[in-house]
Each structure stands twice: as structure tokens, then as C-alpha cells.
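Nothing in this text is a laboratory measurement; each read-out follows from the coordinates by a stated rule. Quantities reported herein were computed from a predicted structural model and do not represent experimental measurements. Cβ atoms are built from the backbone, for glycine too; each structure is taken alone.
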Structure P
Amino acid sequence: MGSGFEVKDGKLRIRINPQVYPLERVYATAYVFLDRFYFILDGDRDK
């Protein structure tokens, strides 16, 4: 099991388990930081 994040080419990729963190909470958290960061949410919500 990895650390859950990686930094590459000036980008931060965070792996989030939707079984632990509901998608609505991920959206709400991303919204808080929208004035400072760009977000691309991708994945399979069932995995």
C-alpha cells in the first residue's frame, strides 16, 4: 500500500478511497480550496 499521494511534474495526485470518504465530502473539501488550486476529479466511485 502506497502513501496515498505522489508529486510529479509540479502536480499533486491524491488517492482517496470512496469507501472511507463519501464523494460529497470530497467535493465539499475541493470547493474550499478552489480559489487557490485546480482540481480534476477522476476515478471509479465503486472502487
Structure Q
Amino acid sequence: MMRAIYLVIALFGMPALAMAEAENDPFEGWNRAMFSFNQKADKYVLKP
């Protein structure tokens, strides 16, 4: 029984140790602007 408890603790505790670092994206501003433009173009030009 204790072995199962340790296994559960290990399985649920491991993901907390695997947190990813924030990635630096030099084109994030450009990507967000293009995504916004594409969403609006799709909504007002392509769908009607």
C-alpha cells in the first residue's frame, strides 16, 4: 500500500518540476498584428 502512495506522489509531483521557461520570440508583435488583421479580414471580407 505504501508503494502505491509513493508512486502516486511521484507521478503527480513530477510535472511541477518540468515547467518550461518563457521563450523569447522577436516576431511576437508582428505575429499578433498579422493574426488580428487576418481575423478581421476573414470576418468582414471572406465570410460574407
Between P, Q, which one scores greatest on distance in nm of label points 7 Å out along Cα→Cβ at positions 10 and 26? Q
Computing semi-axes √(5λ) of the Cα gyration tensor in Å for each of P, Q, the value 47, 17, 4 comes from structure Q
With helix-only ellipticity at 222 nm (-39500 (n - 2.57) for each DSSP H run of 4 or more, over all residues; to 500) derived from the coordinates and found to be -20500, which of P, Q does the value describe? Q
